[in-house]
Every structure is written in structure tokens, then in C-alpha cells.
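Enquirer: Structures follow.
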Structure P
Amino acid sequence: MNPFACGLPVPVVLRLLRGEHTRGDRAAYYRTEWWSAQKARALASGGQKCRRCQKAVGTLHVHHLKSGYKRMFNEDLEKDLEVLCRNCHRREHHK
């Protein structure tokens with residue numbers, strides 16, 4: 001996919017591609033069709049369960065590992081993303 005065709009303003013796309021994005025840039029990215037497709041692939045490859053606690057209850061989240069924030073639009077499902085339940089995702093962000 002061409003990142004510039006996702007509907008985001010060019011400056012936002014450039015910051016995302018360079019890994020110099022803001023929280024607002026990431027929020028915009030998470031609303032794109034590209035992210036929706038990546039999230040669906042991650043959930044399917046993760047077996048529809050949390051990688052940390054192995055539970056498959058409730059809403060599952062797709063978490064960017066540190067490396068994934070540097071590869072927006074080009075995340076590797078195994079290296080950059082992990083499927084987490086709501087509780088494990090919350091714990092990860094409030095360490």
C-alpha cells in the first residue's frame with residue numbers, strides 16, 4: 001500500500017514513516033483502513049488470544065512494540081505487534 005494514499009496529510013505520513021510522530025499522528029494512523037487491515041491480520045495470527053496471559057476473553061488489542069513505532073505502515077506482525085487483552089495492554093502502558 002502507498003502510505004500517501006491513506007488519506008492522511010502528507011506531513012503526518014512523513015513523520016510516521018520517519019518514526020518522528022506525535023500521539024495525534026498515531027491516533028490518525030489508527031483510524032486508517034491500513035491499520036484496520038494490519039490489526040485484523042495480527043489478531044488472526046495471534047490465535048485470537050492474549051500473548052501474555054493466554055486469555056481469549058473480552059476485547060483484544062493490538063499493541064505496538066517499541067520497534068513497531070519506527071515502522072508505521074510497514075509493521076512486521078511478529079516483531080512489531082502483539083495481541084494483548086485489555087488488562088495486559090493497560091499494564092504495559094502504565095509500567
Structure Q
Amino acid sequence: MSPYASSLQQGDLAPAGSTNANQSLAPYRSEQWEGGFKWALPGLDLSTAVFRLERPFANVDPVDNTYKVSGKPGSITASSSWPWARSPTR
């Protein structure tokens with residue numbers, strides 16, 4: 001799979017109480033991958049896809065009390081559809 005989409009979004013604002021309170025983190029780069037297939041039969045269309053989204057995650061580090069990016073978790077979603085057309089009755 002290769003990146004399907006890549007986006008840049010504003011970094012989070014550090015919360016009050018952290019050593020870098022009210023400072024904005026660097027912009028986040030998110031990436032999304034998609035893989036799937038489509039299959040057309042007479043009167044039936046099948047499709048399925050799998051998506052993976054990765055976005056940086058930030059929290060306050062308990063060691064130095066600094067709000068910073070601590071990982072880049074990913075989520076996976078699957079989707080399927082199979083609409084069909086009924087033959088008209090005679």
C-alpha cells in the first residue's frame with residue numbers, strides 16, 4: 001500500500017500546567033492508506049476496502065512535564081458494499 005492522502009494540520013496547544021503551556025506544537029502530518037477491490041457481475045456490484053489512518057498523538061510527558069508528540073497511532077477501518085439490481089418480474 002502506498003499513501004493515498006497526506007495532510008498537514010495545525011499542532012495542538014500545550015495545556016495549562018505543562019512546562020510549555022499555551023505554546024503550539026509543530027504542525028502534524030497525517031497519512032491515510034487505502035486498498036481494496038471492485039468486482040462487477042450481472043446485476044451485482046461487489047466492493048471492499050481497507051483504510052489505515054495515522055496521526056501524531058501528543059500528551060504531557062510525566063518525566064519532564066512537557067507537552068509533546070509521544071507517538072503516531074494508527075486506526076484501521078474496513079468497508080464493504082454489494083448493491084444489486086433485481087430483475088423485473090414479468
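Enquirer: Could you tell me which structure in P, Q was used to calculate helix-only ellipticity at 222 nm (-39500 (n - 2.57) for each DSSP H run of 4 or more, over all residues; to 500) as 0?
Expert: Checking each candidate, the match is Q.
Enquirer: Tell me which of P, Q gives 39, 27, 21 when you compute Cα extents along the principal axes in Å.
Expert: The value was obtained from structure P.
Each reported figure results from applying straightforward, stated rules to the coordinates on display, with no laboratory input. These numbers come from a predicted model, not from an experiment.
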